[in-house]
Structure P
Amino acid sequence: MSDKQQYVVDSINAGNSWRLFKIMAEFVEGFETLDSIYPAVTIFGSARVKPGDEAYELTYEIAKKLATHGYHVITGGGPGVMEAGNKGAKDGGAKSVGLNIVLPFEQSPNPFSTMKLDFQYFFVRKVMFVKYAQAYIGMPGGFGTLDEIFEALTLIQTKRIKPFPVILVGTHYWGGLIEWIKNTLMDGKFISPEDLDIVTLLDDPDEVVHTIKKYVII
């Protein structure tokens with residue numbers, strides 16, 4: 001290996017070492033900031049919905065109801081469903097937590113988070129979502145929402161975390177996915193019938209709150 005090639009390799013390794021310190025710093029800041037958040041519900045959903053859209057207004061209603069029942073709300077801290085969740089929590093008098101991720105598009109912090117953290121690394125942010133949530137709520141959303149929901153389902157299924165409610169809100173939106181899981185995954189024996197019990201499909205905000213209250217007693 002030439003001196004120039006060795007220099008490039010050493011520079012890459014040094015960069016990786018410093019990256020570890022950045023990752024550790026994000027974990028430490030997250031743990032120290034969120035340690036007092038209990039009980040909390042994490043709400044996921046699309047960043048692309050607007051005030052007045054059904055998903056936005058429904059998220060706001062659910063978050064506010066949760067807040068008035070003593071639950072803090074954690075979101076990804078951005079616009080759309082995340083904004084609605086933070087706004088509902090704030091208006092309901094609970095802690096409104098926004099865990100923002102730096103992205104080249106879509107993601108900018110909403111003004112309704114009373115506690116804010118910025119993350120560079122998705123996987124660190126994911127740890128914060130699952131570590132400090134006593135329930136997950138999935139509103140209509142895209143790949144990011146599916147990613148977070150299925151990660152929680154996998155962790156619960158494999159007993160890597162203590163089970164907690166995973167609620168999908170919107171039969172019209174999520175019903176096709178649930179049917180596919182039943183007809184393809186379960187019928188094909190890729191999952192067990194009891195795995196379907198991990199997720200709950202609801203429409204009524206009051207039922208969402210009631211379901212969480214049954215499992216997360218304050």
Structure Q
Amino acid sequence: MSSKPVYIASSDSAAITRSVEVLERGGVIIYPTDTVYGIGADATNPDAVQAVMRIKEREPFKPLVIIVDSMNTAQRYVHLDGLAQTLAERFWPGPLTMQLHKRNDTLIPPVGDAETVALRVPRNDFCLALTQALGRPLVSTSVNISGQPQAYALRDMLSSLGHNLETVDLVIDAGDLPHSQPSTIITIEDGAVRILREGAVSKATLAEFM
């Protein structure tokens with residue numbers, strides 16, 4: 001029987017340190033976000049990102065979302081100006097993911113595609129502390145096999161991932177999370193917002209930018 005994953009409470013003083021240790025060696029963690037439990041890996045490590053894709057059984061043409069700790073950090077990886085900057089100032093931290101043009105080749109597919117990457121700044125203290133401590137973007141994709149229900153509690157994870165849970169290295173336990181919608185994903189075309197996936201930020205809320 002597999003000894004993985006290891007579980008640790010998000011309130012444990014060592015939770016951030018242990019998470020960073022796992023991520024820096026190319027491991028995969030499950031952690032709480034402001035929407036659902038997420039599967040995380042160092043978004044700049046191709047092998048770690050591929051491990052996440054295998055755990056989710058995700059099609060290679062479906063890119064992964066990443067999170068960062070601030071607008072300043074986001075600007076290292078994407079062009080964040082004009083309407084994108086306005087939206088970031090209004091909705092970050094929060095559940096709005098923006099698909100933006102990459103600034104460099106640090107993030108390679110399947111983190112985004114050849115030209116763009118989807119990212120956000122979450123409204124969750126653990127996520128912000130973790131990404132700041134890691135110093136690199138973190139993959140943020142829901143704990144489930146692609147197309148299956150998301151996990152809001154530890155008891156949901158086995159049913160969500162099956163035996164794939166055994167290939168996760170560390171689970172950060174924050175108890176039961178509120179049943180929130182996933183983040184809304186948008187892109188900007190011709191100076192206006194186009195919604196790719198409506199979620200916690202509604203179409204009505206974004207109407208003035210469309």
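What follows draws every value from the coordinates through simple rules; no lab data is involved. Just so it is clear, the model here is predicted, and its values are computed rather than measured. Cβ atoms are built from the backbone, for glycine too; each structure is taken alone.
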Assign the value 0.65, calculated as FRET efficiency 1/(1 + (r/R0)^6) of positions 18 and 50 (r between Cβ atoms, R0 = 25 Å, to 0.05), to the correct structure from P, Q. Q
For FRET efficiency 1/(1 + (r/R0)^6) of positions 34 and 170 (r between Cβ atoms, R0 = 30 Å, to 0.05), which of the structures P, Q scores highest? Q
One of P, Q was used to calculate P(r) over Cα pairs in 5 Å bins from 0, in percent, giving 1, 7, 14, 18, 18, 14, 10, 6, 4, 3, 2, 1, 1, 0; which? P
Here helix-only ellipticity at 222 nm (-39500 (n - 2.57) for each DSSP H run of 4 or more, over all residues; to 500) was calculated and came to -7500; which of the structures P, Q was it taken from? Q
Just checking, which of P, Q has the largest value of relative contact order in percent (Cα under 8 Å, 6 or more apart)? Q
Of the structures P, Q, report the one carrying the highest value of mean count of other Cβ atoms within 10 Å over residues 138-145. Q
